[in-house]
Structures are given as structure tokens and as C-alpha cells.
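Structures incoming, each one as C-alpha cells.
Please treat every number below as a calculation from the coordinates, not as lab data. Nothing here was measured: the structure is a model prediction, and the numbers come from that model. Cβ atoms are built from the backbone, for glycine too; each structure is taken alone.
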Structure P
Amino acid sequence: MQRRTVKVLAAGQALGGFGLGATLSVGALLAVDLSGSPAWSGAAATLSTLGAAAVAMPLANLAYRKGRRVALASGAFLAILGAILMIVATYTRLFPVEIVALMLLGSGSAVSLQARFAAADIPTGKPKGKDLSIVVWATTLGAVIGPNLIAPGEALGLWLGMPHLAGPFIFTIIAQLSSTLVFWFGLRPDPLIVARDIAGLPEKRTNPGIAGALVVIRQYPIAGFSVLTIALSHMVMVSVMAMTPAHLDSEGHSLAEVGFTISLHIAGMYAFAPIFGNLSDRLGAKRVIAIGQLIFLVSLGVSGFGQSDFTAVVIGLFLLGLGWSATTVAASALLSESLDTGDRSKVQGFSDSLMNLSGAFGGAVAGTILTLYTFGGLNAAALFPVVFIAIATLYSRRWR
């Protein structure tokens, strides 16, 4: 049952990624077009992230009450509505419509995050890192192939007589619909309901949301450590990654070089996740978290000191994705392993919300730091959360 569940989750994850891979890029272009100001070019990423943060807890609560199948399918359906509204925005030329659409599309990211936790629901008596990392790895397919669907999507839209930039969202709708069907029909039996039955928990229980999550974290400090590690590592990754295109552009590099750098960064984020999942199971999650922080340290040093060297920035961004992968996979596995079935989904939803909010905050302040202290200064500032996590990892031996 566990092997089948992981395969279904990975398939749904890959399909959903195809639809979302080009969303932010096209959304950024459409935001500039509809608003009439280049200042709104970053709105797509910010609004999508905020949307993911907003729906993370409701989806976790839904999973807690109805199971993962309903929650994941519902989140993917919201992303479909977001894609439809993006097409509506191209017809109506109304920027507020795109704002709502981008936030709804963020639910696709929330589904992606929740899917990795769903791989750890069924109690197998084994560590969770490997199964969880396979679902994370499945994101690679959509993340790499998705952006390449922009041109075919635009061509399809123009052939259908649709406005400029509307076509790519046809692929988003198809991909998210496919993901919804995979989750809805594939997750039978539902992994969280199976886990709940094994634990002997009642079918219907109330989930007190954030308050309940905080109560559990106070009771299990190791869960709080996991949540904070995921959030701060995501903030480090987003803050540096988000400003890299602007930095490379100011250094006179081409869009092709910028795209190559970000592609390698994304490969670092997802392609090696199974390696870190296996290491987490064999060495222990805390040791892999420490390895992730060490990779972060090397990354920030290479891209910070080598800010004027394109090769150094490329290597630094690749290592940045690698450090994020190691830390996120290991900390997510640790969070799943440290809590019982009754408490797990509550804290997981809170973790996903905090992760997205931390990323949004990191992206928001990174621009100011870049302007005031250059790209090297931004990398130096990102060291503070890394050092904090490293110290917390040492003290985490005392926590349960």
C-alpha cells in the first residue's frame, strides 16, 4: 500500500508541476502588461507564495477531517480555477482579476508541499526520508519541462484566437485537472485515513488550526525545531535565488545565461532529493540537516565572494538548491517521524504556511539588501539564519 501511495503521489506531483512550471514566468509578464508598470513584475511570485501560505492550513485541516485524497484534489482544483481566471484576466484586461488568479494558483504549490508529507502518513516501521524524497524528486519533471511549454502554449492560444499570453494556461488547466484525477482516484485507500484507523483514532475530530499546532510544538520541541529549520532554510534559498536574475542582468549577462543559472538551481533543489532521503534514513535526519547547512555555507561563500564571476554565481546557485534539498527533505522527514498520526497534519499545515511566509519575507527584503549592500552583502546576510540553524541542530539532541 505504501509503495502504491508513493507512486500515485509522485505521478500527481509531476503532472501538477507541468502546469505550474511556466505560470510564474507568464504571470510576471502579464502583470507588467495589465498594470502598465515593471514594478509589478515580482507580483506573480509574491502573490502565488502568499496564496500557498493562505491555503496551507485549510488544506491540512481538510486532510485531517476528510483525508489526503480530498485535500490534495481540492487544492489542485483551486489551481485550475486560478488558471481559468488568468485567461479571464487576459480577456478583460483587469489586473485585480490576475491578482486573485495568482493567489489561487498558489494552492498548486501548497498541494506540492502537502504531497511530500502524505508519503509519510502510513506507519511502516521504517524511516520516512526515502519515500518523502521520491515525491519531492517528482517535482523535477514539471519544473524542468514546464517552462519549455510557454512557446507551444502561446502558439496554441493564438491558433485558438485567444489573447496574447493566455495560451500557456491551457496547459496549466490540463495538467492540474490530470493531477486532480490522479489524487482523487489513485489515493484509495487514503493514506491518512489508513494511518488514523491503525492508530485507533475516531473518524471525525476537530482540528484547532494554528493554536493546536502551537500546542503540539510546545509539547514536542523537536517538531518546532523541524518547522523552524524548514522555514528559515526556505527563506535563505528564496532571498538569494530571487535576486540572482537582477544581479546577473546588472552584470551584463544575457537572458540565456540567467535561465541556465536558474535551471541548474532548480535541478539542485529537486533532482538529488532521493540521495538526501536515503542519507536521512541511514545517517539520521539531524546529520543531514547539518550537511545542508554546510552546503549553504559553501554556496553563500562562493556566490558572495565571486559575485562578479559568472561561473562562481552558477556554482553558488546550484549549491544553494542542493542545500535547500538536503535540509527540506531531512527536516520534513524528522517532523513526520517525531509526531503521531493525531498531531501530524496539524503541524505540517502550519509548517507549510510558515515556510511560504518566510519565503515571501525573504524575497521582499532581499531587494533592499541587494540595493544597499550588493549581491555579496545579500549572501552575507543570508548566513545569519544558516548559523542559527546550525547552532539549533547541535542543541536539538536534548529535545524529543
Structure Q
Amino acid sequence: MTDRSEALSRYRICDFTGQLAGAGATKWLAAFGADVIRVEDPVRQGGWDILRAMPPYVDDRRGVDFGGGFNNHNTEKRGITLNLRTERGKELLAEIVKRSDVVSENFAAGVMERFGFGYEQLKALNPEVIYVSNCGFGHTGPYARYKTWGPIVQALSGLTFTSGLPELPPAGWGYSYMDHTGGYVMAIAILLALVHRERTGEGQWVDLACTEAGLTLNGPALLDYTVNGRPTRRPGEPNSNRSSSPAMAPHGIYPARGDDDWVAIACRNDEDWRALGAVMGGAWASAAAYATLAGRLADQDQLDATLSAWTRTRDKFEVAEALQDAGVPAAAVQKPAERIDQDPNTAAWGLWPSVVHSKMGEVRVDGLPVHFSRTDWKIRRGGPCVGEHTDEVLRELLGASDDELARLREEGVL
């Protein structure tokens, strides 16, 4: 019987991905059993992925093996080093490609070609190989050679422009959600290409543009402009603290008692409003002017101010529980520590498993927000230190001897 956590164990991925937009994709596949072999440069240790040496850290130790973000995005992968400036390094990579199902990378366009491993070269080595590239603008179009970073992708995809409060500059989305989106799209693309190959025996090049992936998150704003000719920024819009599609009132984030504590409340309809009024009490909650959505929308600023005055003196969890009991959608705005350490549903879900990292020890990381009844994921091993599995992989895949490995190190190949 197949081990339930090894649904993808038949596949090997020769992986050049970094940061989150790429490494986040292959993390999914590794968690379901794929053999993801992460290839890095022994000369510029950590140079292909700046997260290797970036915070957060578990203690006072620093360096390319202690970046918390890198560990989080590379669990269950194996890591090797190959110096692709050397002919022998290229030969070794060629042998690994021949034994791989997928070659994945998220370099800027043209980098793999400069290494000598563009799609045509990969296909010559392995006609059935699936090559998945993920860069800011893909490999076609006038922007193909431009380089990007999270905030750049966010701006160019239109997302930065859609976030903020009326009459204020665009706020952006803070964290780089385009990296998440790019990673998810890349993981789906790899799986779809594998399905196609299972059916036909054909490999292919999958070209992914992270900016276009971010663009797909603009759905309502794009539709509104296309259908109605309405720009995102107009009087009163955007208001990231309200829902205009569909219109609801009240609908937003309201202050609660405490230091930077907040509660989210959404009245979907008049029934929710009456239930909210019953919990709050007071004449204003039963005022005829607010009995309909139209009335509440007409006086939304005052409505929010009055509701804020009520929530401000109360605990956010108590407000949320009282409204939930009345059937009104509400939730405390949880801070990271509350979500990770105090939320019983998150604990029951197992969203933050602990892994064993060879230098950091036991560390908690992101799990996956899905569970499969028969082939569930596993995340137990931390991200690889630089070159941690080089000997293991070269022995296993290429039959390298101890003497050969020692010689390759002396020659600067590994």
C-alpha cells in the first residue's frame, strides 16, 4: 500500500527556485512526497536566495543556514551545491536533469540560458522533461527582460492602487501576496504538466509571469471598469474597510478595548442588522432610518462612528462571540501570537507543524491549509543547509564514490 503521505513520490524535481514565489511552489510538492533537489551555488553561498541569511532567527546564530524564511519555504527538500561555472559542474547537472521529471526555477528571464540550460538544452538532455519558469513578466512581451521584486509586481499588477482609504494615497497590501499567488500558480502548473505527460508522454515548457498572476487578483476592479467604465479611484473609493460588492452596512474593522485590538463585523442584510441591534441595545440600533440597507448606506460614516463607540469599550473576543451567537458574522482581529498559540481550531488543524532542522533544531513552520483523507501531506524535515545533501544525492543518483566527491570538492565543482 502506498504511504499516505507519498502521493507524489514517483516524481523528482531539479529545483532552482528561491524566495517564496518559486520555493513556495515546490514546498507543496515536497510535502506530498516529491523528491525536490534544490541546486545552489557553492561559491556564492546563499546568493541565489537572500532569505537564507535573513531574519527571523531562532537564536543569536546568523548565516546562510539560519534564515527562518528560507527554512519555512524549503521544508522536506534536499539541497546540493554545483558550480555551474565549471564544465564538470554542468556535466553533473546534465546527469541530474536526465533523471528528473521537472526542472523548476524563478530566476529573471534568460538566466537559465546563460547557464547553458534553457529549455532547448534541457529538452535535448531529457525529451520528456517539464521546464517551469516563473519570473516577473514571463519570457515573451516587451517587459520580458525587466527584473521585479514583490512591491514592483504588486504595483504593476494594479493591486497597490486598489488598497487604501478615500482621499488618501494607495496603501498597498503590505506583505507580498504576489509571491504566494505566484507559488500557488506554479505548483498547479507543474501538476497539470505532469498530468499531460502521463497522458501523452510529452514534456513541455511552462512559462509563468508573476505580474500576470497578481493581475488576476484584481477581478472585481477589472470587471467594474470593463463593464461599467468606473475607475477604481473615485469619490469615496476605494474604501478597504467596507464592502461595496455586494454592498453591506455596517461592514468593517472596528476598535476594541485594549492596545491595538480590533473586531471585524459584517451585516449582510437587514436580518443581521436587527440581530446586531438586539445585542447592542440602545435606541439608535432600532432607529427607523437604519432599518434598511439603503438607509444605513446613506449614513455609513455616522453608523461606523457609533458602532465604533460601542465596540471600543468591549473585549474583541467577547464582541465576536456575542455577535456570532446572534448569527452575525464577526471575528476578533487576531494578532500572530493569538492565532498561533491560542486559537483551538488552528491547533486542531495542525497548521504549524514542527520540523527538525540540522542546525537550528526543532522549529515550527507553515503547514498546508488542506488535508487529504488518504494521501495527506507531511512536513517533518527542515530546509536544507547549503550543500547538506550533495554527497547523498550524487551517490544515489550518479553513483559517485567518496574519492570522486573529494576530488570534485578540491576542484571547486561542489
Structure R
Amino acid sequence: MAAINQQELERLQRKTVKTLVLGQALGGFGLGSTLSVGAIMAVELSGSTAFSGAAATLSTLGSAASAIPLANLAYRKGRRVALGFGAALAILGASGMILATILRSFPVELIALFLLGAGSAVGLQARFAAVDLPLDRPKAKDLSLVVWATTVGAVLGPNLIAPGEALGLGIGLPSLAGPFLFTIAAQIASTIVFWFGLKPDPLIVARDIAGLNPNRKRPGMRAAIEVIREFPIAGYSVLAIALSHMIMVSVMSMTPAHLSVSGHTLADVGLTISLHIGGMYAFSPIFGWLADKTSPRIIIALGQLIFVSALLFAGLGANEFGLVMIGLFLLGLGWSATTVAGSALLSQSLSVENKTKVQGFSDTLMSLMGAFGGAVSGTILTLFGFSGLNAAALAPVILIVFATTFSNRWK
């Protein structure tokens, strides 16, 4: 390709970030209500409340299964193809959810939820697309802006449930099918933005500048592990991201049950989770800016300090609604700091050839650790209560702090 200077790269970077922010915001609208409606559908179609967690579980597994194949596709064909293909799978999943309501079929819903997980994988991969181009400056803030865009869909998406139900009924569909019409429309809009906005494709540009042959090596689990062995700092980044996600999911997923048993209303639960989601996404640009000004390791350490504060507030104040609410907000902040800084460190510590190999692996492990945290947290809550759950969540925090202490020794 023709030589491209830093000024041209900066212009392309600004265009890329704007495209990713818009596409991420649009895609989030459709996915924001998926798990809530999916959980209700699971109970209705299966006939048992025991399957209420199936929506989160299947969606998470779908996201984990999609991450490495999408990273593989991105390496060979570019980000816009990978993001578009992931969105197509999510559209297929949303269509499957509508079909499941019409057929009254729980197995069809499970397959559809798995496919919808690809939409979450697209959201995760989009943040890495913001740091593809080889610029002479840190790019954590650019990555954090893409994470921040998730706020729009996460906060506003659930408010589309009622209009979606009305729309579904209006055109003769079952009420629970309606919200997924918005999912399909949002994913189509997001795909259009990615497809036409990511030209030229940032990963292809970076790959061409490095003189790489996209058909020579294919990203995969084994390739990612080989890279991590060679560059332990990448392994540290993956570990910090995955364990922080497990901490967040394990406590967050059990908070509604704890508050409900404690006699709080659904409005209280909704307010607490809304504040938590705000903590996860709304302040990410601040952590991105701080990571650029200091170092990602420092912000990862800050994230763990925030986690400790969150777990102390929620754990010691388990019987005080205000303290639990503060704890959940801080839990989101800790996740945001670590995810933004860890993702930036992972990208800046690897070459273009190695990035996508480990990025897909990182997203897969992140989703699996979240699923594991959500699975074991119910048992811990039952045996040791909400305070015990928060105390148990300190263990992975200690592990991340320990790894951070030694991370300066790794390349």
C-alpha cells in the first residue's frame, strides 16, 4: 500500500473512533433488553423458574464461542467484515427469539440466545478496533470512548421493552416477540455504520503497514497461548480483565435476589442496577484518559482499590440499602477502570500480528469467567449470605494485585 504518514493516520483514527462509537451505541439499543425479556421467555416457555438464568448463560456462552472466530475473521478480512458477520448472527438470534415465541419452543429459544451472544462479542471486539492503527501516542482514551458508547444502549435499551411489546401486538405477534424487532433494526443499523464507516479498515491498514500476510497464520487458542508465553505482560492483561469481570458478575448477578429477599421493591432493585451500569460505562473515558497520562498498570491497580471499597460497602452494609447501592456503583467503576486499562495494555504490548490472536482469547476467557462467577455466586450466597459473597470476591482482587506487583518484570 502507499506510504501513510502520522497525520493521515490521525485523521483515519478520528473517523474510526466516531464510527465505532455510533455503531456501538446503535447496536446496544437492541441488546439492552435481550436478557430481561429472554429470562421472562425462558420461564414462560419452559414452565419452570429454574430456567430463568438460561438467558444470561446461553448468551454468555454464545459470546465466548464467537470471540475467537470473529478475531480470526478480523485478522483475515478486517474489522468491518468481522463486526458485520457478528451482527448478522445476532440478527439471526433475534429472529429465532421471535420464532420461539410463535412456536412456544424453549429449545428454539436456547439456540437463539446462543446466537444473540455474538452481538455481545461484537461489542467487545469493537473496543479493540479503536486501537488498531499504529499511532505515535497512547490510545486508551479512544478505546474508552467506544466502551462509553455502550452506556446508551445499556441504559435506554430496557426502556424499549414496553414499546416493543405494543409493536409486536400491533402487527399480530406475541407480546414478548416485539422487543426483538427493535434488536433486529438496531443490529442492521449498526452493521450499516460499521460497513460503510470503517473504510479504509483500520486493522487492514495496520496489517499492510506491518507488511503481514493475512493468510500465513490464523488466530486461535493455541496461537494465543504461545503469544502469552512469549509476552507475559499480555497474559497479565488477560488475567486482570477476566478476573475483574468475574468479580463484577458474581456480585452484581446476586444483588437483585439479595435485595428482593431483604424486602426491597423492584424499583429499588432497578435503581441499584442502573447506578451499577452507569458506573461500568459512563466514566470509562476518565479511566482511558488517566491510563494515557499515567500507565495502564496504575489504573488496573486503581481498579482493584475501587473493587475493595465496593466489596466493603456492599458486604459490611448488606442490610443497608444505601450502602449496597454505593457498593454496586463502585463495583461498576472498578470493572470500568480495569477493563479499559487492561484492554489498552493488551493492545499496546503486542504487535499487529499478535493482537487479534490474544484479543479473541481474552474476550472468550472474559465471558467464561463471567459465566463461572454467575454460576457459583448463587451457591455462595445461599451458604454464606451476601456479606460472604462479597468477602469471597476479594480473593480474585488479591490475585490481580499480586500479579500487578510483579508485572513490571514482564515484557
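Tell me which of P, Q, R gives 0.5 when you compute distance in nm of label points 7 Å out along Cα→Cβ at positions 99 and 115. So the calculation was done on R. One of P, Q, R was used to compute distance in nm of label points 7 Å out along Cα→Cβ at positions 163 and 291, and the result was 4.9. Which label is that? It must be structure P, since only it matches.
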